[in-house]
Structure 1
Amino acid sequence: MTKLGKLMMLEWRKLKQKMIMGELIIYWGILMFLPIFFIKMVSTDFGESYSTIIQLMISIQMGFVLFGASLINQVVIDEYKNKTISLAFGYPISRKKLVTAKVLFISLFVFCCTIVSFLLAGITTYLLDHFFQIIDGQPTIADLTTYFSKMIGHSFMITLISLIPLYFFGVWKRATFPTVLCALFLMQFQNFSYLLNIDINPDMVNVGLCLLGAASVYLSIKMVDKVGDL
C-alpha cells in the first residue's frame with residue numbers, strides 16, 4: 001500500500017465510524033424512497049415516464065453535498081479544534097501530503113456513497129413501481145443508459161461540489177456551522193433560480209460549482225503551510 005493509501009486508512013480509523021455509518025444509512029434510507037414520495041405527495045407529473053423520474057432522482061442525490069460537509073467537519077475541522085492535527089503535523093511527513101490524504105479520503109467516501117445511493121434509489125423505485133404501478137410505462141434501454149451514465153458523472157460532480165467549503169470554512173476558518181450552511185445552500189442553489197425567476201443554464205452552473213470545488217481543494221493543499229497554524 002502506498003503512503004497516501006496508509007494515510008487514508010488512518011483517516012478512516014480516526015473517524016467516528018458508528019456515527020458516520022448511522023448518518024449514511026439515514027441518507028440512503030431517505031433518498032431511496034424520496035422519488036416515489038414526490039410522485040405521490042408533491043406532483044404526479046414526476047411519474048409521467050421513467051425519463052422524467054430519472055431527472056428527479058438525479059437532482060435528489062445532491063443531498064450528498066451535505067454528507068460531504070459532515071465529513072469535512074470530522075476529518076478537518078474537529079482535528080483543528082481538538083488540536084490533534086498539530087500532532088499529525090509533527091510527523092516526518094509534509095503537511096501537503098497529509099491534507100492531500102484527507103481530501104482524497106473525503107472525495108472517495110462521498111463518491112462511493114453517492115454511487116451506492118444512486119443504485120439503491122434506482123432499484124427501490126423500479127421495484128415499487130413494479131408492484132404498485134406508480135410510473136407510466138416501463139424503463140427503456142435508453143433510460144437505463146442515461147441513468148448509469150449520469151450516475152457516474154453526477155457522483156463526480158457532487159463530490160467536487162461537496163468540497164467547496166473545504167478551504168475557507170475548513171482549513172482556514174475551522175467553522176462547523178457555516179460549513180453545514182454552505183452545503184445546504186449549494187444543495188438548493190439551482191432551486192433558488194426558479195424561486196427568483198432567474199433563467200440560468202444548469203450545466204453551466206454545475207461546471208462553475210465544480211471549478212469552485214477544484215479551486216477549494218487546490219488552495220487547501222497549497223496554502224496549508226501558511227494557514228495551518230493559525
Structure 2
Amino acid sequence: MLAIDVMTPSVICAQPEMTVQEAAKRLVENGISGMPVVDANGALVGIISESDLLHRVETGTESKRSRWIELFSSTRDLASTFVKEHGRTVADVMTASVISVDGQTPIADIAELMEKCGIKRVPVLRAGKLAGIVTRANLIRALASASPPVQHSAASDREIAEAIVAALHDKRWALSKENVIVKDGVAHLWGVIQSEEEERALCIAALEVQGVKEARAHLSYPTIMPLM
C-alpha cells in the first residue's frame with residue numbers, strides 16, 4: 001500500500017500568522033494533536049503539534065532551568081527556548097524542518113520514518129503543495145482493514161518444513177533444519193532457546209509459512225552446570 005491509499009486528503013491546517021492561542025483552539029476543537037502549517041499559496045512551511053505548545057509562559061509551564069544548566073547551554077539554545085515559550089504566532093513556535101513524502105511512498109517506509117524520527121504524522125506533498133497527511137491512526141486503520149493471508153497450499157510436510165527453515169535462515173534465533181518437523185501441516189519446533197520472546201517469534205514465523213496449520217513449541221533453555 002502507498003501513502004495515497006491511506007492518507008487523509010482533507011487536512012486541517014494552520015497558517016504562519018495565526019496566533020498560538022488560535023492554533024491551540026483549532027487543535028482542541030478538532031481533536032487532533034498536530035497539523036501542518038501552510039502559507040497563502042498552499043506550500044508547506046512547517047508543522048505545529050502539542051509538543052510545540054507544551055511549555056508556555058501563559059500557563060506557567062515554561063522550562064525551569066538551574067543557573068548551572070543555563071551556564072553550560074549555548075545562547076542559541078537559550079534564545080530558541082525563549083522564542084518557543086514566549087512567541088506569539090505559529091511561525092514563532094512551529095517546527096520548520098518537516099519530514100514529508102509523496103503519494104507513491106510505501107506505507108512501510110512511512111512507518112519506519114515515524115519510528116526512526118519519533119513523529120506521529122507525515123505530510124504528503126504533490127508538486128510541492130500539501131495533498132494530504134498520513135498519521136499513525138491512518139496506518140492502524142490500514143491494518144484493521146487488511147485481511148489475514150489465506151493459506152492455500154498443496155505442499156508436502158517436507159516442503160513446508162523446508163520453507164520454514166528458509167524463512168528463518170537470516171534470523172540469529174533460527175532453528176536448524178533437523179529441529180523443524182512438520183506432520184499433517186502442524187509444525188513442531190525443537191531446540192534450545194534463550195528467551196520466551198524467541199519462542200513466540202519462532203511460532204509466529206512458522207505460522208506465516210503457507211501450509212502451516214499450527215505451530216507447537218518443544219523448546220528448552222540451556223542447561224546451566226553448577227560450579228564445582
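Cα Rg over 2.2 N^0.38 Å was computed and gave 1.11; which structure, 1, 2, did it come from? It was calculated from structure 1.
When distance in nm of label points 7 Å out along Cα→Cβ at positions 5 and 45 is calculated for each of structures 1, 2, structure 1 comes out greatest.
When helix-only ellipticity at 222 nm (-39500 (n - 2.57) for each DSSP H run of 4 or more, over all residues; to 500) is computed for each of 1, 2, which one produces -10000? Structure 2 accounts for this read-out. The value 29 for relative contact order in percent (Cα under 8 Å, 6 or more apart) was derived from one model only; which of 1, 2 is it? The structure behind it is 1.
State the single structure among 1, 2 that was used to calculate distance in nm of label points 7 Å out along Cα→Cβ at positions 61 and 125, giving 1.0. The correct label is 1.
Each of structures 1, 2 was scored by distance in nm of label points 7 Å out along Cα→Cβ at positions 13 and 165; the highest score is held by 2. To which of 1, 2 does the computed value -0.78, -0.85 (log10 I(q)/I(0) by the Debye sum over Cα atoms at q = 0.15, 0.18 Å⁻¹, for residues 109-180 alone) belong? This value belongs to structure 2. Once mean count of other Cβ atoms within 10 Å over residues 133-140 is computed for every structure in 1, 2, the highest value turns out to be that of 2.
Each value in this text was obtained by applying a stated rule to the coordinates, not by laboratory testing. Please read these numbers as outputs of a predicted model, since none were measured by experiment. Cβ atoms are built from the backbone, for glycine too; each structure is taken alone.
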